[in-house]
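What follows is a group of structures, each given as structure tokens.
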Structure 1
Amino acid sequence: MSTQQDEGAVTERNKEAMRRIIVEGFGDGKLDVFDELFAPDFKEHQVITGLPPGVEGLKARVRGLRAVMPDLTYTIEDMAAVGDKVWSYFVARGTHKGEFFGVPGTGKVVTIDVMDLTRFEDGRVVDHWGVPDRFGMLEQLGLLPPPQQEAADGARRQ
């Protein structure tokens, strides 16, 4: 097998691992996926206040999300990989049923766009950077005012 074929096999393995993390780990709430696919010294670069570091913090985040939106699903829209990195764009959807930021469940269906960059070593995640559209989610829940729009005459209005 050539080096290019080896690199292609590693890239595909990493993409498949990322699919499992999104669909099984986040989507189905199977927390053992994180133990299997994340390195013990995994580093989370997405700022999440109040959670423990590493895999335990990730599991706590999934439990928290699923408590707020028990029907949470994830749809992978696009994924690309180069070398040891996988970029993912996916959409989370769920019904706001549990308390979130002090607001009781509203029954509103929320859609959250997410961009992720994940770095792998030996088939396991060692670094993660995530960018969920938190403002869009908060706006959908009515926790942020809608953005102001420019009137035809240039004056701002709500």
Structure 2
Amino acid sequence: MPSFIEFIPTPPEDIDGFFELAPVCSSDIVYDLGSGDGRLLFRAIEKGAGRAVGIDLNAELIRTATETARSKGVQERVTFKQDDVIKANLEDATLVLCYLFPVASAALKPKFEAELKPGTRVVMESFYIHGWQEAATISKGGKTFYLYVMPPEIINDIQA
């Protein structure tokens, strides 16, 4: 899959929007698709997530995030993988975080439906998933965050 969005980091003041919609606990395995420098995953660990996995195409960002995990002493709980999000295995995720353009969401929708277990949460920053009814939304820093819970309620395409 081509890169759908360049590295546009979520500003620090907006990061908690993900976790206001989807609080984490020690049993959570949080995935960030397009993880960049890992800031969302480091915050997930600070908030109590058990494990976190970042997936990104950019090798330099993966190296930087891995080094940051070591410097924070969380390398046993946070893993970064250079991979295409379409090819990555998401089956053990309990929470998936994304800031991807709608074309990427459309490409990932069947993958989410096939791989994510019932109850797995997906939080999208700024862009909703066409055809799915969000379970909740929150606005923070001029952005909207959308929460979906698998399996999502499907809405009629005419309404979407």
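Here, each number is a calculation from the coordinates, and none is a lab measurement. Just so we're clear, the structure is a prediction, and the values are computed from it rather than from any experiment. Cβ atoms are built from the backbone, for glycine too; each structure is taken alone.
For structures 1, 2, which has the highest computed value of mean count of other Cβ atoms within 10 Å over residues 40-47?
On the way: 1: 12.9; 2: 21.4.
Result for mean count of other Cβ atoms within 10 Å over residues 40-47 over 1, 2: largest is 2.
Taking Cα Rg over 2.2 N^0.38 Å as the criterion, the highest value among 1, 2 goes to 1.
Which of 1, 2 yields 12.2 for mean count of other Cβ atoms within 10 Å over residues 48-55, as computed?
On the way: 1: 12.2; 2: 21.9.
Source structure: 1.
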